[in-house]
Structure P
Amino acid sequence: MECRINNALGQITISEDVLLKVAGYATLECYGIVAMSSKHATDGFAEWLGRENLAKGVEVNITDDGIDIDLYIIVEYGISIVEVCNIIRSQVCYKIENMTGAKVRKVNITVEGIRI
């Protein structure tokens with residue numbers, strides 16, 4: 001699905017892939033993040049993803065009210081997970097809204113693992 005923004009000069013269409021990558025890069029920029037994670041539904045194994053596959057650790061749902069983003073992450077041991085998640089939410093909302101002009105409705109974060 002694509003994000004469509006209308007203004008007086010016409011329509012702007014932003015692909016879902018662009019939103020996935022912006023959210024993924026914004027997440028990886030945050031302190032305490034080790035990697036994005038892709039959860040396999042069959043065995044529950046969390047797969048670590050590098051920068052080339054970071055969109056697999058992000059899900060985007062585009063609605064008329066805005067964008068819902070689901071992130072799957074692996075964090076560093078010894079940090080406040082709650083604080084890191086709050087920073088990620090702020091960073092992802094800021095980047096998506098300022099880069100695309102689309103409104104972010106919510107950011108859901110699932111911590112799939114911790115690295116020592």
Structure Q
Amino acid sequence: MLARKKRASALRRMSGYAFHPEAFTDIDQLWEYIAEHNIDAADRVVADIFAALRTLVGSPNIGHRRPDLTARPLRFHLVRDYLIAYAPDESPLGVVAVLHGRRNPRVMTAILRGREEEPR
């Protein structure tokens with residue numbers, strides 16, 4: 001856990017984006033799930049997510065809004081099957097969650113509601 005916090009802190013300083021602590025856990029969990037069957041595929045998915053985050057830092061408004069999931073001014077960007085939920089007006093860009101896009105919308109809403117306070 002301490003290593004994860006150090007990694008997240010380093011990413012925050014160097015990357016232009018910052019993870020809600022649970023968003024970083026989302027990425028760890030999706031990697032573990034995919035890696036059960038194919039480690040290389042898990043690495044590619046996570047690399048694609050980080051590549052998208054670098055793009056979003058430069059163009060934060062390319063994502064779309066999802067008023068069906070949250071009233072907050074978050075935007076969503078799809079990477080493969082995963083939705084990155086982020087706050088485009090924050091500096092650094094605030095990554096709130098990384099969720100599977102086929103997840104039940106009610107579950108997504110509950111997850112996002114639980115992350116309204118964004119500890120950094």
Source structure (of P, Q) for helix-only ellipticity at 222 nm (-39500 (n - 2.57) for each DSSP H run of 4 or more, over all residues; to 500), computed value -9500: P
With Cα extents along the principal axes in Å derived as 52, 30, 23, matching label from P, Q: P
Distance in nm of label points 7 Å out along Cα→Cβ at positions 59 and 75 derived as 1.0 - corresponding label from P, Q: Q
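Taken together, the values in this text are just the output of simple stated rules run on the coordinates, not laboratory data. Keep in mind that what you see is a predicted model, and the values were worked out from it rather than measured. Cβ atoms are built from the backbone, for glycine too; each structure is taken alone.
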